[in-house]
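Please go over the structures that come below.
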Structure P
Amino acid sequence: MSFRLTTPAFAEGAPIPRLHTCEGAGLSPALEWSGEPPGTRSFVLIVDDPDAPGGVWNHWLLWDIPAAVHSLPQGFGAGQAGESGTNDFGRLGYGGPCPPKGHGPHRYYFRLHALDLASLGLQRGAGRAALDRALKGHVLGATACMGRYERK
């Protein structure tokens with residue numbers, strides 16, 4: 001079985017529903033995964049937009065998700081599982097797609113990493129650079145799903 005991440009909110013590469021964006025309720029979509037590599041002790045979720053005008057924009061950083069967890073509900077909030085980092089909106093938790101109006105469609109990657117550690121030892125609120133450093137040498141496997149969003 002291959003490591004796989006899916007969402008019932010949208011098909012791979014399809015538009016992300018407004019509900020999950022800054023123009024809607026800004027709720028995180030439900031996510032489900034399976035097939036993680038043997039020896040997985042925790043998961044890390046990173047959601048980013050590589051099409052942002054100033055470079056990659058981080059929408060969600062979540063780590064220390066226990067290995068027994070294989071889904072996150074729609075509207076997942078801090079404290080439910082794992083530890084939240086500070087996204088590029090300057091907040092903890094999920095920040096929905098919000099590209100500049102007229103900038104065209106952006107791609108939003110939901111990336112899930114399986115780790116050989118139960119905890120990365122990062123403090124709540126850490127940023128992407130610290131998370132990337134902590135991941136080095138501990139990723140057993142990774143999977144992703146992608147959706148698109150455009151503000152007109």
Structure Q
Amino acid sequence: MMRIGHGYDVHAFAAGRKLILGGVEVPSARGLAGHSDADVLIHALCDALLGAVGLNDIGHHFPDSDAQYAGIDSTKLLVHVRQLLQEGGWQVGNVDCTIIAQEPKLAPYIEAMRLRLAELLMVARDAVNVKATTTERLGFVGRAEGIAAEAVALVERC
């Protein structure tokens with residue numbers, strides 16, 4: 001049995017924060033605002049995985065009203081989600097992620113993100129795809145006000 005899930009997340013830029021995407025620090029003058037480290041890519045991926053198995057969403061499991069998640073490294077959230085899937089008899093088949101950002105340029109960091117996500121999900125590198133695109137300067141992303149991400153995940157019964 002296989003199932004798919006889709007995730008989407010968006011965070012505004014914020015001064016004085018590191019930019020973390022896919023568990024990788026990307027050099028940037030600004031990071032993203034959020035209760036955690038605001039890793040928009042991992043948040044979208046968590047939602048895709050949770051959605052695939054019908055376990056609500058990231059906000060349900062890690063509410064921003066809970067102080068224990070303040071500033072948390074989002075890779076810990078992804079590992080917890082992977083463990084929830086395993087406990088339910090599911091394993092990750094593959095994931096496909098898209099980062100939507102006008103800036104900074106992400107091409108030099110995509111492979112590191114891909115490898116980091118594969119490690120966290122305990123899957124082969126070729127089971128993880130990460131892409132980046134712009135919005136051709138349209139909308140909030142195009143005005144460089146923030147970054148969005150989408151993810152699709154296929155999970156399979158163990």
Work out mean count of other Cβ atoms within 10 Å over residues 30-37 for each of structures P, Q, then name the structure with the largest result. Q
Looking just at distance in nm of label points 7 Å out along Cα→Cβ at positions 102 and 118, which of the labels P, Q belongs to the structure with the highest value? P
Computing semi-axes √(5λ) of the Cα gyration tensor in Å, for residues 46-85 alone gives 24, 10, 9 for which of P, Q? P
Using Cα Rg over 2.2 N^0.38 Å, for residues 94-141 alone, single out the structure from P, Q with the greatest value. P
Check the numbers for percent of Cα pairs over 15 Å apart, for residues 6-53 alone across P, Q and tell me which is largest. P
Looking just at mean count of other Cβ atoms within 10 Å over residues 38-45, which of the labels P, Q belongs to the structure with the highest value? Q
Which structure, out of P, Q, was helix-only ellipticity at 222 nm (-39500 (n - 2.57) for each DSSP H run of 4 or more, over all residues; to 500) derived from, given a value of -1500? P
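If relative contact order in percent (Cα under 8 Å, 6 or more apart) is calculated from each of P, Q, which structure is the one that comes out at 34?
Q
Laboratory data are not the source of any read-out in this text; all were calculated from the coordinates shown. All of these numbers come straight from a predicted model, not from anything done at the bench. Cβ atoms are built from the backbone, for glycine too; each structure is taken alone.
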